[in-house]
Structure I
Amino acid sequence: MAEARKVIITCAVTGAIHTPSMSPYLPVTPQEIADAAVGAAEAGAAIVHLHARDPVTGKPDQSPEGFGRFLPLIKQRSDVVVNLTTGGGLGMTVEQRVAPAATFKPEVASLNMGSMNFGIFPMLGRFKEFRHDWERPYLENSRDHVFKNTFKDIEYILKTCAGNGTRFEFECYDTAHLYNLAHFLDRKLVEPPLFVQTVFGILGGIGTHPEDVLHMKRTADRLFGDAYRWSVLGAGRAQMPIAAMAAAMGGNVRVGLEDSLWIGPGKLAASNAEQVKKVRQILEGLGLEIATPAEARAILALKGGDAVAF
């Protein structure tokens, strides 16, 4: 991009991939999610990407009520940009998935740009003991699960949120997803600047090789030119290497316990803030500056934290 480089750090604080038995540090309750979001913001994240969970079992919860328990707590304590998922958890309908964004009208909502195999069952090879009955079947069922986001589904989400002033983090797990986004841009159902989050390392999507990162960047450059802002997330052990590579190439970065439970080989991250601090060290070591929430709002043309419904 031609503008002065300020790198946006997004932190995805809990997600719907990892289960509570995998880490004692995974935020589950509304207070834990709020504290994690505020802690990530204080560490340098300009955006927090949020899912909700059942406070007792930790199971993904896409009800607006679940989000309503922590969104006001975050807003009272921080000016961080709030990004709500429309991906939800495995097996949810598109109507369920879009409900929190439709209800709370956030500045940003995530949007997966296509249907895909979404395999999280390999984690059964690392984690053997589970505290809750839902955890093992949830992982195992992903062997036969397709995350469904058809063109009709994507159009439904875009049109449902069209009057909200909500912009999107377009999550692209493979090059086809970039072409899907180009299709919606051609139809003028989305408008620049596009916030394109390229995702590496989910089984069913593109891998984590440096050539994969380069290929996604080259394809996005060709399709969108200067009409997009690029960000990356690497799953698991790829989190920090891909962040470093992309930052050196002009990208923004996403970290957080949704994407990786780890801070180093065999060492669980004790908080989302710990991952934000680590990636911030990498970025500042490259001579890059970290975007504040206000600067992220300007870069992404967001409506502002006073125009949300929470």
Structure II
Amino acid sequence: MSEAQKPRASRKVIITCAVTGSIHTPSMSPHLPVTGQEIADAAIGAAEAGAAIVHLHARNPVNGLPDQSLEAFEPFLKVIKQRSDCVVNITTGGASTMTIDERLKPVANFKPEVASLNMGSMNFGLYPMLERFRDLKHDWERPYLEGSRDRVFKNTFADIEKILTTCAENGTRFEIECYDIGHLYTLAHFVERGLVKPPFFVQSVFGILGGIGAHPEDVMHMKRTADRLFGDAYRWSVLGAGRNQMPVAMQSVLMGGNLRVGLEDSIWAGKGRLAQSNAEQVTIARQMVESLGLEIATPAEARDILQLKGADKVAF
């Protein structure tokens, strides 16, 4: 029986919170976590608000530039593990400006329970944000955003295979990021080759310029295709970029899925209102889930649903 087919009273909804990411720049919101302490506090606050999983990037603590070095990750990983039982999910996406080896290093070293894994190369357009955010205080922000006009976020078959094989002996499972329908078929290819084992945690991404849109028909199309390809072998989650965050999350829950929120995906908590914290977005999502008569998953329940190895088997 799939998660969607379970009786409403027994299905638990997994909330993931992506606390900082590499999309938004510090000038866009004073609430975006940048330092190690800010990232740790944001992750712990999100977990206390109801997030079973926290998805983590690191940044340069001085200027907020995305930073995939081990030294950037290590301080907050240890703090989060000491202060929370949440599932830690480390990015292999890093930023589109990084090499695959740079992006892979933290996951290979720290061996988390979950790591994100993008299922295809794509145009990843951030440059329209320059129309809304004109006052940028760090010298890297404008070229970083403008450069996305002519930048491909590289995730080739070889890149994906390298991540999968590097992590094969670590017991790390993947939040499999699918920005378009073709990415589901790429996942099916690696499943057929035996490089990805069920249950697959498929994170469908909606509303990024260069990927699938966030129309309800797009969301349904992604779910129907995943159902056809993977049947009961996967667990579905979604994220909606920007203003699409909560509408897409609501649709996923109504369709039997899970959801992701966080300042990586949207800096807003309502029309024209900046979210004061990641925990604020998690609280909104939790209230939405509970208003539908459903319950959120605890970290222990998320580990069971996704068949994770446990926090005692990570290397941090």
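Tell me which of I, II gives 2.8 when you compute distance in nm of label points 7 Å out along Cα→Cβ at positions 114 and 274. Mind dumping the intermediate values first?
Values: I: 3.6; II: 2.8.
Answer for the origin of the read-out: II.
Taking 0.25 as the value of FRET efficiency 1/(1 + (r/R0)^6) of positions 10 and 154 (r between Cβ atoms, R0 = 35 Å, to 0.05) derived from one of the structures shown (I, II), identify that structure. Mind dumping the intermediate values first?
Working: I: 0.95; II: 0.25.
Structure II accounts for this read-out.
Each value in this text was obtained by applying a stated rule to the coordinates, not by laboratory testing. Here the structure is a predicted model, which is why all the values come from computation and not from measurement. Cβ atoms are built from the backbone, for glycine too; each structure is taken alone.
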